[in-house]
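Novice: The structures considered in this document are given below.
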Structure I
Amino acid sequence: MTIASLLEPITGKPGPARLTHASDWMQGRTLYGGASALVAFTMAQRAFPDLPPLRAAQIGFVAPVGEEIELTAQIVRQGRNVTQVRSEIHSNGKVALTAFWLFATGRDANAARPADTPEEWPGAPEDAAPAMKGQGPAFIQNNYDIRHGQAKESERGATIRRWTRLTEEHDLDPVSKLVLMGDVNPPGAMRIMQRMGPISSINWSFNVLDPHTQSGGGWYLAENASQHADAGYSSERLRMWDRDGRQVLDGIQCVAVFG
């Protein structure tokens, strides 16, 4: 299934929509987090097509998102440089995903500091061994090329770092691609779980560091790292770099750890 066919029912007008190919992006009983976030982001883009670049987002994964949904989008505030938009996905008459998007024009920099490059750079993705072969949900097998982004013999702690790219030729803009790909890794807490059990993303907040990113070959290095895990939850930091080591996304997430 193409990404375009998933997004095609989204017109930008509020009301019901039927995601006829949602089954190809399901993770358990809900649409994969990156795909459901992309649906809400596309709704905001198509409802208000003259928005400046996206700079930040706050997303709440409230309930399962399936095939039959309703979409809404509204401008919360529009200033000279910054526009804030709320979009939501409703399922069975209730909120299933709520998102707050911050779009902003660029200005002359009064402060400049490049993001830190990742420690222990893993080298080119073409030289890395495949990861997730035959593992994980079907949407990963069908839509992503994933390779190891850290040496197996290294001390990885509660961190998962992998090279990833979409296998499909697509027309996604750079930010839409980051939204779709940014949540593809499992949480770093999986590396320290005492026994295997279900996990579920509760929210996702991120800043877009480069809304015009174009990484060679479509490859991005994605990292999920548990900063603290206890009482059934993990506080995760999610980051992405392009293949030259420039960070393009910086985020945090709360994950429920069951079992």
Structure II
Amino acid sequence: MTIQEMKNKKQELGYSNQYLSKISGIPEPTIQKIFSGHTKSPRQATIRALEKALFPQVRTAPETVSGYRYPQASPGGASAVAEASAAYAASQRIHTIDEIYALPEGVHAELIDGQIYYMASPTRQHQEIIGELHFAVAGYIKSHGGSCKVYIPPFAVFLFGDDSTYLEPDLTIVCDPNKLDDRGCVGAPDWVVEVLSPSSTGKDRILKMLKYRTAGVREYWIIDPFSRTVSVYLFDMEDAAKEQALTYSFEDTIHPSLYPDLEIRLASFYL
């Protein structure tokens, strides 16, 4: 496989050098030198690690209507993506929830598989999307006498009910009051929304998608303000054949599975 092929795949997936470093175990400066052409003859071990991260050979479930294939567990256990992430984590210092709590005021980060992922300050457009979406969903729930709660950051989600995975989704909808305490949501929310930024694309589309699916999140939206699309993942823990992955434009009207008569059209947010 050529460097250009890997470079094209990296661009197609939307991976940053930082994220590719995390899932491949190759230092970020090395990746930068390889793809910039500064390093003419990378080591074979380095090339193999990058190939494994960019072209994971995974078993897949039958295609959904959108053509998306969910990464499935391989015969040895986790998917290739998860294996690459775990291999990287194993070679690095394992971080803990105490380090999240110790961050300076105004600094936000998430904890996944013992690794800390710092969160960039949201853009104006990012804030507008989440603000309008929160207004629409919370207003609908209130007007219909619903009991689900809607939260925006900073709001902590202890995804697996322990301190192993700490997330701060852009929008979190929780319908089980037993999962809520003074810390945030302890367990899987019912509906999660993430808005992409250039540095979070790989994490949101692959790593966090897998985590949300495994934990039992029912619905996951990824809003891409650059392509003006919304990826909607409907997870069914009892029947994988019923899972769906749908793609909408900002011009489309989307009906969340949680509230089928709620209409959301992002183009109406005047972005």
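Novice: Match the computed value 51, 46, 39 of Cα extents along the principal axes in Å to one of the structures I, II, and report its label.
Specialist: That value comes from structure I.
Novice: Separate question: Hey, helix-only ellipticity at 222 nm (-39500 (n - 2.57) for each DSSP H run of 4 or more, over all residues; to 500) derived from one of I, II reads -3500; which structure?
Specialist: Label of the originating structure: I.
Novice: Where does the value 14 come from, among I, II, when relative contact order in percent (Cα under 8 Å, 6 or more apart) is the thing being computed?
Specialist: It was calculated from structure II.
Novice: Thinking only about distance in nm of label points 7 Å out along Cα→Cβ at positions 121 and 217, which of I, II has the largest value?
Specialist: When distance in nm of label points 7 Å out along Cα→Cβ at positions 121 and 217 is computed for each of I, II, structure II gives the biggest number.
Bear in mind these aren't lab numbers, they're just calculated from the coordinates by the rules spelled out. All values reported here derive from a predicted model rather than from experimental measurement. Cβ atoms are built from the backbone, for glycine too; each structure is taken alone.
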